[in-house]
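Please go over the structures that come below.
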Structure P
Amino acid sequence: MKVFSVKKYGPEYKSQWNDFLKHSKNGTFLCHRDFMEYHQDRFEDASFLIFQDEKLVAIFPANRKNELIYSHQGLTYGGLIVGKEASFKMVLNTFKSLLETCESFGMHEMIIKPTPRIYHTHPSDEMDYLLFKLQAELIRRDLTLAINTAQPIDISASNRKRGLKKAQKNNLLVKEESDFNLFWNQILIPNLKAQHGVEPVHTLEDITKLQSNFPNNIRQFNVYKDNTIVAGTTVFETETVAHAQYISANNNKQELGSLDILFHELIHEVYKDKAFFDFGISNENQGKQINSGLQSWKESFGARSISHDFYSVFTKNHSFLNDVLI
């Protein structure tokens, strides 16, 4: 009989965690310990590793607040990360063991945000069924907008084509950069402060350090007019998706067409072989409202909506999984 054991993450498991992540079917570099630990001072880590006998079969990036365990709040997504060979039965037993352990540690409720499907390298919907059986409550649903690059929507009649012509007329140049300073200090921070009164989630120091650890996953693209930066985007790249983490431009973006040429080049050249190009969410107020202007702008590139769900489940409900297999 297979024996499942759950162990709390500690530094001694770092290499084992990261090696497992490389071969998972629903994990990305966001769950790498070097990514998670850049903001470790902001969260009480409550990550777990689940073993079948002596073999590591799942990891769960998480943090704790009192009696709540969160699918890590410092990450856009996560949930239970499993290997490519994981069967339904294995995932069931793995998650059941995790819930039992969380309950024994005094964590009575779990907030979980599974990795969206477009980031999976192989089908990985076992958790959707298990959350249904556990009577999990859907507490939030965001909509991220993505382009299926294999079957793009024709946008020949859209404003994007007109914007691209403006950019070409203005001789704009798109360049990949290794330095984030210009974009952060001249474009992104001033725009966020002026429009929303906030600063980027990642400081310049944060993003520089992260990029040094993940040079193949975090890339910066800027747009220039006469050697002056006018727009840019920071891309988080996974095996299946190129995700625009930050997008910003100066006040002349409409006249210049700066974002049009930027995303035309990224979608049709740089990332043409990725399965999806993800523009991110347009949700506000904890997902309950959608910024219609932002949504329409992303859709004008041919992007369409994909749901990203957040669930709450009581850890004591692990017993609901006892009768699943017959």
Structure Q
Amino acid sequence: MIKKLALSALILTSSLIASNDVNVYSSRHYDTDKQLFKMFEKNTGIKVKVIQAKDDALIKRMESEGKNSPADVFITVDAARIQRATEKKLFQPIQSDFLVKNIDSRLRDKDNQWFALTKRARMVAVRKDSKLSNGIKTYEELADPKYKGQIMVRSSSNVYNQSLMAAMIKHHGVEYATTWAKGVVANMARNPKGSDRDQARGIYAGLGSIAIMNTYYLGKLANGSLSDKDVVENVNVIFPKFENGGTHVNISAAGVARYAKNKENAIKFIEFLLSKEAQEVFAKGNYEYPIIKDAEISPLVASWGKVQDDNVTINDLGKFNKDAVKALDVAGWK
């Protein structure tokens, strides 16, 4: 009798711990993600429960929850945040032949604790009526005094600029990168403010000629108001490269939470997000670049031309984030 009671208690406890759900902590806030979550539910019968918040808030929450965290999957954006979550041991290694086979080693953790979901390139948009429409070849030349008063870019507190700076440090070292950042500051049309979209709007309004921004934000503008569509129609897209590399690319990524109660469901969920079907939803609905090689990109994004990814790894972008933040501060990039 006692053994039967103990067994019943064990079964009850197990049912409370594991379920036919997958609990997702995500800092992404896009309609495409909601669409994909519904697709996954329909395909598998597994319920997707989502908690959305900013990256740093979710990282702190998972830390404080510890072993009691309900999180099965953590989705975050930018290399520095991925690195931070990894350093805080919020992930666990994922055993998946599908993921290892299909995701390039540069786009996943060396211990397979996280995998990239999407890519976005850091490009420049220039006014079509400017003399610069096709003249910018490298990130390094953005510090050239000939661009004085023409560059529009958001604050150095933004992680996308920090990761661009981290890549510059990886390529050239801190001293060079700091001098470069000082040159960019000297060329700014105004003090940094607003979002990436606001930089494109700014050059369209004649406040500057060069907007440093992520590709998918221009796609968002193209799908926005009539005035935003005018912005897109009146700018050219340029993909600068590093002098000894390619175009700076950042990612969003997902990993299985360290204390996941529904580990198998979590792995199935991440594998689904990296299926060809899901990758094309990300690409066409949110104007991001897919991770899977044979997935098609948005026709609008394709019209901007091909991107040659830089050779700096995502791990390196995270590794040099602290140096980047310090160097940007020294350079006076507000």
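Quick rundown of the values:
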| read-out | value |
| --- | --- |
| Structure (P, Q) behind the derived value 23 of relative contact order in percent (Cα under 8 Å, 6 or more apart) | P |
| Which entry (P, Q) yields the derived value 0.70 for FRET efficiency 1/(1 + (r/R0)^6) of positions 76 and 92 (r between Cβ atoms, R0 = 30 Å, to 0.05) | P |
| Answer label among P, Q for the case where helix-only ellipticity at 222 nm (-39500 (n - 2.57) for each DSSP H run of 4 or more, over all residues; to 500), calculated from the coordinates, equals -13500 | Q |
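All of the numbers you see were taken from the coordinates with simple rules; none came from a lab. Values in this document were obtained by computation on a predicted structure and should not be read as measured data. Cβ atoms are built from the backbone, for glycine too; each structure is taken alone.
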